[in-house]
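Next up, some structures in structure tokens.
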Structure 1
Amino acid sequence: MKDKEIVSLVKLLEDNDTTVSGIVSKKLLEKGKSAIPDLEKAWESSINPGVQLKIEEIVHGIQLNQLKQELHDWINEGADDVLYGSYLVARYQYPDLLFSDIEAKVEILRRSIWVEFNDNLTALEKVRIINHIFFAVNKFTGNSANFYSPGNSYINLVLETKKGNPITLAVLYASVSQKLGLPVYGVNLPLNYVLAYELQSYVEDPDGILFYINPFNKGNVLSRKEIDFFLQEQKLEKKPEFYKPCNNPTTIERMFRNLQFAFENMKQTVKAAEITDLLEVFKQNNTRNTIQ
């Protein structure tokens, strides 16, 4: 049954007075997610393109507010699942996306790797199996041809197209690895993004990192010296956080910044501004560079 107040408010959107329509839009926004079904019905029944556009903007505004709240909740509840964080990034463009759909595809990947595992495998042997399933069997690859495409930041599209940027490929790789019980976590390396196989009992490395993994380069295994060399080549200071796992909000914040840059590069200023607004959540929660 339609909400009578929403029906009345939608009718007022036809008013040419911008003050009136502005007040009405604000009231509809305040109604939140529950108002969307009635707003969608109002859009379908309207024959006024101007009113339809206003309804679309209101629905989008409600969805943005909802996403911002969910990001806030995810961070404050511990941000334990980086895959869920990447799902929230994709929800910016795909508001009706279901996390269960993402989970189902990741579970297929996990199972296909798990059947190849046994208790006698070393860490490096396990990573080689993951690399084989990811890159040789499933054909995941870095999207070098369209590196700055917004689609590279949406985990659902990465699962569909098998192409992504360093962060989305790493998030997917780390998520599957963690579901297999492996201590593989993201490292917020500038100009790239890699993974660390963390083993605190490994005393030969000051941070307990057994080795690093570069999913953008088909899971190439790296040593600490190779991270040193990369930073030297890029003329970057060797900061401690470039060698250690970062927390999940730091990873997801960087995904949003990549998306923001992509929109700016495409001159989509409205979308870039909306991402800037979503990034405020991370500033408010002061999560940058905290170690897991």
Structure 2
Amino acid sequence: MAKTIRAMDELRKIDLNLLLALHALLSEKHVTRAALRLHRSQPAVSHALAQLRKHFDDPLLVRQNGRMALTARAQSLAKPLHDALGNLNVLLAAPQFEPAKAQRRFRLSLSDYSSRIILPPLLRHLRQVAPGVDLAISQASRETMLAQLLDGELDLALGIFPDLPQAITAQPLFTDSFISVADRQVLPASGGLALADWLARPHVLMAMHPDAFDEIERALAAQGLRRRIALALPHWSAAVEVLAGTDLILTVASRAVGSLHQHRTLRQFEPPLAIPSFDYQQAWHSRKDDDPGHRWLRETVWACSQPGR
């Protein structure tokens, strides 16, 4: 208790900008990420850290095992600082986000799978209710997306995230399952393929990296099975186009396929393998939890991802 009181007394002697910088540095344990969180330059946050170190006569952040860690002094400041800023936030009551008046740019990462499903209704909605909101879209592997969320390079990532770092929150958008697609000329007149025949055929892998171990590979590995990947590529449209006139099989999420009316030579069928359905998610860093604009974006993406939109 006495230590907490002493920490509060010391914090009262620092101006608000330095308190905010200290909170970001203690939370992120990284100068660049703290700068992104504060919307300030890295040199400015480095200068703030130097001032804080001088004030507390303590390094606050030290390098251990290749990463930055809090000193004991910094750890003693973390809770009193969090409580003080929390009370200040309640007092000041952050303004609500007004979509019609907002001028803001959000950075999202999503695959062409979710782009086809979510972007058309999302953009129609934005142009109607939030014309000043801009989107910057990128595409990356799930591992890269999570790293970019941690580093503050993304506002929102859409994908399948079975393993999440502690600082990342994810919300299911919808559930999907897998189907296989092939040229109808190399399929039985009706139905699909037996497992042995399905495994004997060459396959197309949809992934950002050619050696990705996705949900299909996990289902195969659980039974001690493997398939031959004849083509690995990250582009959905090209993956469908290459099937016609070949013996290739593509197994993907069903909502990615949609209607095959433009590809009359192709037919979809149930994979002869039990592949669990999956939750497609949106993920963000917990630092964005209380951002009214970010909360509005998450709610909008969820609404625009629902079937029938």
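Since every read-out is calculated from the coordinates, none of them should be taken as a lab result. The structure displayed is predicted, hence computed values, not measured ones. Cβ atoms are built from the backbone, for glycine too; each structure is taken alone.
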*Supply the structure label, taken from 1, 2, corresponding to FRET efficiency 1/(1 + (r/R0)^6) of positions 49 and 73 (r between Cβ atoms, R0 = 25 Å, to 0.05) with the calculated value 1.00.*
2
*Out of 1, 2, which one gives 2.5 for distance in nm of label points 7 Å out along Cα→Cβ at positions 129 and 209 as computed from the coordinates?*
1
*asked:* I have 15 for relative contact order in percent (Cα under 8 Å, 6 or more apart), calculated from one of the structures 1, 2. Which structure is it?
replied: 1
*asked:* Matching task: 2.1 is the computed value of distance in nm of label points 7 Å out along Cα→Cβ at positions 113 and 241. Pick the structure from 1, 2.
replied: 2
_One of 1, 2 was used to compute FRET efficiency 1/(1 + (r/R0)^6) of positions 33 and 161 (r between Cβ atoms, R0 = 25 Å, to 0.05), and the result was 0.80. Which label is that?_
2
*Taking Cα Rg over 2.2 N^0.38 Å for each of 1, 2, which is largest?*
2
*helix-only ellipticity at 222 nm (-39500 (n - 2.57) for each DSSP H run of 4 or more, over all residues; to 500) computed as -17500: which structure among 1, 2?*
1
